[in-house]
Structure P
Amino acid sequence: MDNRKKFLTKLSQDNPTRLEQAIALLWYYNVKQEYEERSVSDLVSDLEEDSFGRPNITKLRVGLKKTKLTVSGSRPDTFRINAGRFSELSKKYGPLINFVETEVTSSVLPIESFQGKRIYLGRMVNQINGSYDYGFYDACAVMIRRLMESLIIEVFFNQNRASEIKLNNVIISLDKLINKIITDQQIHLGRNTPKGMNLIKDLGDTAAHDRTYITKKEDIDDNKNSIRKTINELLVLSGILK
């Protein structure tokens, strides 16, 4: 994939406005999985660093607040791409870096539950369903595990309790996250959710670490109901699905 300066150089052929440059950068960072959100001052510095001049920071901030293509980030003066407009921007900017959004079904998890939510979560679900659709069941199992881990973390972030799941400023391992959320008195899980979380972890661990076992279609199929219920509950608890 092209680097940032090459991307901006290709973008400049269409004479974009400063606002369009900033929006394109936010999209680019998301696709590259470098940043989910970026501050206005960082965007200004990024453009200046790559020799595209220095935008007026006040005008850029106003533009990013007004446009429907971006939303406010989790930190002050930061912005991220509006998840509901990600596909639209991918069609516009994707050709500049040969990025194509793959069409997938809701074979494992319902795509609609993630549409318009966090972009990174939606892309995980695309990988989960896409891996299943193409028969890559080990990859599917590992990504389900990763999605669950991300959602458990989101639950604590949603409650402003991120410090409780960190050790030396690093988020604790999945087995400890599961134990923490199961035993937490402030979080009320469904009766079968702890079992579902441990099932997902075991499925993903086997796919990632077992030397000889290859995950089969039925390993996913036999547990789809539990997977969907567990993921849905974590989506609700995290405040992402209302």
Structure Q
Amino acid sequence: MNKNVLIIGGTSDIGFAIASEFAHIGFDITLLGRERDALKVNANDLSIRHNINANYYFLDILDLSSIDEFLNNYKQVPDGVIYSIGYLGDQAKAQNEFDEAKKIVDINFTNSMKILNHFANQFEQKQSGFIIGISSVAGDRGRQSNYIYGSAKAAFSTYLSGLRNRLSGKNVQVITVKPGFVRTKMTAGLPLPEKLTSTPKMVAKDVIKGWKKHKDIIYTKSIWRWIMLAIKIVPEKIFKKTNI
């Protein structure tokens, strides 16, 4: 019987790319998301292309009752869970409309805890499993252009760090993935620098490589580790005057 990985965000570009990489090495896949037709297409694609079992469930991450319904009905304990839902949102709108700010934070952080806590408890009990969370380099330091999105990702990264610390002695692997620029539906239309921009497939391959090597934090592209290190050491007195 194949191992199974649950992809929360099965229609996101990065989520589906990661699903494809795990399917390629023989994992059965369960996709979660709001777009039923797209989920069905993706599940069929994985099943046919990789000769594995792939299914899907409806989940609206903004609706806590939807999360409860899924958790109550999903009886299987997966071998791994990947949270790949992201929402960049509109920074300018979020500064003036709290609903937009709340949506950014709920999708990227708050509501992820409800579902990840559930599986973390299961993994802790059975003393095995892995959790992979797709965060962002935007969470490494607040910047005026996207600090609400960045603050949500910073909180998500801190949550994963605490989860990793809690489960480190329980044979449960927790990985924080911090992509830089990635060409996805979420970033469509943005002027992204070619040399610093990756693709969902590149991110997925880095995730698989890091998972196999038991990495704790993965920057992708790897150059972003050094870019963010340089940005983080700039003194606040200077940084606040920049437009980085």
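Values in this text are rule-based calculations from the coordinates and carry no lab data. These figures come from a predicted structure and were not determined experimentally. Cβ atoms are built from the backbone, for glycine too; each structure is taken alone.
Of structures P, Q, the largest value of distance in nm of label points 7 Å out along Cα→Cβ at positions 45 and 173 belongs to P. Here mean count of other Cβ atoms within 10 Å over residues 101-108 was derived from just one of the structures P, Q, and that gives 20.9; the source is Q. When P(r) over Cα pairs in 5 Å bins from 0, in percent is computed for each of P, Q, which one produces 1, 6, 13, 18, 21, 18, 12, 6, 3, 1, 0, 0? Attributed to the structure labelled Q.
Calculated for structures P, Q, mean count of other Cβ atoms within 10 Å over residues 5-12 is largest in Q.
Of structures P, Q, the largest value of distance in nm of label points 7 Å out along Cα→Cβ at positions 85 and 109 belongs to P.
The value 21.9 for mean count of other Cβ atoms within 10 Å over residues 125-132 was derived from one model only; which of P, Q is it? The read-out comes from structure P. A value of -17500 for helix-only ellipticity at 222 nm (-39500 (n - 2.57) for each DSSP H run of 4 or more, over all residues; to 500), calculated from one of P, Q, originates in structure P. Given a value of 1.4 for distance in nm of label points 7 Å out along Cα→Cβ at positions 189 and 205, calculated from one of P, Q, which structure does it belong to? Clearly, the read-out refers to P.
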